[in-house]
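Next up: the structures, one after another.
Every number in this text was worked out from the coordinates using simple rules, so none of it is lab data. Here the structure is a predicted model, which is why all the values come from computation and not from measurement. Cβ atoms are built from the backbone, for glycine too; each structure is taken alone.
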Structure 1
Amino acid sequence: MDIVRHMGRLAATMAFLLVPAPVALAGEATPAAVAAALPQLDAYIRDAIANGLVPGLSVAVVFDDKVVFLEGYGVRDVGKPETVDADTVFQIASLSKPLSSTIVAALVSQGSVSWDSRIADIDPEFRLSGPYPSAEVTIADLFAHRSGLPGNAGNDLEQLGFDRDTILERLRLVEPSSSFRAGYAYSNFGLTEGGVAAAGAAGMTWEEAADAMLYAPLGMTSTSSRYSDFVARPDRAAPHVWYDGRWQALTTRMPDAQAPAGGVSTTVRDLAQWMRLELGFGAFDGEQLVDQAALARTHLPVMARGIHPITGQPSFYALGWDIQYGKQGEVWTHAGAFSTGARTVVSMLPGERLGIVVLANAFPTGMPDAIAGTFFDLVFEGAPTRDWATAWNALYASILGPASEASKALYGTPPVDAEPALPLAAYVGTYDNDYIGTAVVAEQDGGLVLKLGPDGVNVHALSHFDRDIFTYFPYAETPDVPYPLSFMIGPHQIATQLMIEDLDTVGFGTLVRQED
């Protein structure tokens, strides 16, 4: 999951919030109850769009192996006339994870691998930081986020533009956040390795496996794990962020490096077919496409995730799925978000053969969760039990807003007694470490620029803040939020190290100057 990728200290909290709240349910999902809920759901969503709570979204509902609701709302891109429909393609971020779990279950079904296959046996080049986890970690461990990898491991490298192979290779440098299998840490690139290794054992790339094992068999013709396919779709939703008091499409997001964890683009029409497969326990149109036992393994709780901040109910992580328990029994659910402007959720009640998926082209917003919560209330209670949108949006605002405002307060304006910088030549040079790679600080137009990523593809102007501290604005989705970088000065009044705070989430923010 990509959410708030530039705020590492919030990653654990926000990854938890990206799992939608379980709904306290009563009653039974009868055909009459579902039919009565759908027009009310439609009215609720239209009201949200009219009030500007989200630019555009699409929704599908499956009940008793039938697609009973399929609709789009709002616009694909604010300021343009094209509207969202059931065939509008959205990037779904971490909602990719349960789809990837289904894909691996299909690979397990055909005998290519098992959920307990050791990565060392099927992808021997992959390493974690320690010899024992490297030898023993399995596909299931990686899909359950219990390998010990910190949640942000690899996310920073992806934002710099490194490819999948480079990122997975560098994970061996990252110290664990917990003992192997002892702690939960939501890791995009841990799960990505699990998917890539499983596909490789079947002689396929991940993208080939996704097509062959899920998208083609279910007729998901608008679904892809390749960003190039997404941008080639004429009917696609632009990502939006809330900036300067309105929804704006400020940037894009290319997630190919973490395709199993967050790289799927799709429509609600296609996802409705996947929900039918899931709620059919691997059966689809009368054929058992995925072995029931292999798929059932994905829904078995593995890791306790704590208490949900909205409902106060416990949450568990399985294999690419969040599993919760309400009055209607087991709930299979997952959500996704890109801080660049995507928010998605799926929630299914297998005991009722009922599910809903919501895709939105905006971040931050709690509307997908609110729509799912309101829908289940309408089905089982006959009316909403609470204002889900206000609850979810308030939660986002309480976490994201203060963090951005704190950074702006600390680094938005240099102190009145700021000390002058050394001559710019003191900072110019090449800095590196094995994880981040090379950072080049150069003079340009009378100031300094920072070049990061492969071949220095990311170029940022630096602004002086105080003596050897500078600031920059690395994220297009938050163009007014500055981040600091500090130079350590040696005895010859030349910088010897560079510390980039927003790249220090797994301990590699310090880069050492290289000799000329």
Structure 2
Amino acid sequence: MDELKAALKKASQKLGEQVEPQLSRPDEQFGDYSTNLALQLAQKLGKNPHEVAEAIKTDLAASGITAEIAGPGFLNFKLPDETLAKAAFNATDLPKPNAGQEILVEFGDPNPFKEMHIGHVYSYTVGDAIASLLEVSGAKVKRLSYHGDVGLHVAKTIWAINNKASTAAGFQAGNIETDTMMGGFYAIGNKAYEADEIAKVEIERINQKIYDKSDPKINELYEWGRQKSFAYFDNVLKDLDVHSAERFLESEAAIEGKKMVEANIGKVFEKSDGAMVYKGEKVGLHTRVFITSAGLPTYEAKDLGLAKLKPKANRSLIVTAHEQTEYFKVMLAALAEIDKDLAAKTEHIYHGFVSLSSGKMSSRTGEVYSALSFIMDVDEAVEKAFEKTSDSTRNAAIKYGFLKHRLGSDIVYDVAESISLEGNSGPYLQYAHARAKSILSKAQTKSSELKNLNLEPAERSLARKISEYPEVVAAAITELLPSHICTYLYELAQNFNAFYENSRVIGDTRQELRLKLVEAYAAVLKSGLNLLNIEAPEKV
């Protein structure tokens, strides 16, 4: 691809224009690559596109590159079999566009003292996959998570733990039967806050004490609850095989954020009814409070502080649900007025919401469909379908079931579809990889250097699809879309199935070449699954 681009660029220069050629993959019947370079040049030169295409075709022929003209001036290219085969055999040699870069990726972010739910599992899956894409691009990536360990939700939970309402509902402080019960405490406190004025005043008083650490009993419950929450989160992430992340806390960011706001009163922020606000209307946004009239920093101020506390890097990505898009626009606008360079490096990446095809979005005992309940439900489906439990299969079903959807849109997760071995699923691709490794294990000899790389149609079709992998990865890295990898891997597996149905491998006169193709196919499947943080098993 790079050689073809270089030849096209040279041809455009000979015609008197400097144009960066763009290549695409046409339908297989038309060739391996296509370009509209002639159309671009014709517009600049004021010439007929077909005439320009003929000139480019002639110039390329001198370099041994054959082109065909299609339509009003498109150029289609069919690579020599040897070139295509070698591209397939080396498809896991991936581009490194971010070599030398340091990139932060913040994702997941469940709050202690509340339930970790299915949306957090989605965010962790997406963020971890984006981090893996950036790592393979050559960047040094640091995974981060940010947790609201202070705020009204903490006060609501501590009030419930410390109040007789918790005992009446079957809870006792310090004696939680399951890790998910923290969400039950929060639900009780939240309901009381909304329905009982006395409870509301008490909860707000507790909230103030959490910040100033003035009450030993509240401090004790706070430390206990935070430790309990993070232990639960860690267990869930270990089950899901999510990479560990450096943890940042709102209690730390709040201090720095409040300082930043107070240092910029009259310059970036304004006083309004005792609060400190940012007037976003001046940049086409909206006004948001950064410090309340009670003197407490809001989420906005805390995120300013977090931006300062994070390690220095070339880029800082924040992965959250799309409901926070407008919020981040205002926060980043305020940050830009304080530290323009830091704001320019910070980017909000948003994903949609998750719902289930079954319509079920609540847990067995509470109002929120917890992460643990979700994992258990998929586990149950895997055990029923495969007659055995498998963390690897379950995680493949969850991760691929999320990642195959284009980032940014809301998704509907179907448990049955996610574990199907006959459809677009993670377990299906795991089985495809194990099947390829089984074929290779049956070979009596190891593959060696091939002298004849002439390809039959089915071989050529498979080699062509395998050779696309580096381009797909490059697009996924540029657009930060793991779904590109999912779509490609599924299409690749289907292509291989068509090849294997009609092309005998073991015992065929073309065994050596075909084994090399199977080997390349398996390597690409494993590489792609690894980018999605899914295991590629040798056997299933």
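If mean count of other Cβ atoms within 10 Å over residues 69-76 is computed to be 17.9, which of 1, 2 is the source?
Values: 1: 21.6; 2: 17.9.
Answer by label: 2.
One of 1, 2 was used to calculate percent of Cα pairs over 17 Å apart, for residues 45-100 alone, giving 56; which? All intermediate terms of the calculation are to be shown ahead of the outcome.
On the way: 1: 49; 2: 56.
Among 1, 2, the structure yielding 56 for percent of Cα pairs over 17 Å apart, for residues 45-100 alone is 2.
Among 1, 2, considering only distance in nm of label points 7 Å out along Cα→Cβ at positions 53 and 429, which has the greatest calculated value? Don't skip to the answer; put the middle values down first.
Values: 1: 5.5; 2: 3.6.
Comparing 1, 2, the top value of distance in nm of label points 7 Å out along Cα→Cβ at positions 53 and 429 belongs to 1.
Assign the value -17000, calculated as helix-only ellipticity at 222 nm (-39500 (n - 2.57) for each DSSP H run of 4 or more, over all residues; to 500), to the correct structure from 1, 2.
Here the read-out was taken from 2.
Looking at volume of the Cα convex hull per residue in Å³, point out which structure of 1, 2 has the largest value.
2
Matching task: 19 is the computed value of relative contact order in percent (Cα under 8 Å, 6 or more apart). Pick the structure from 1, 2.
1
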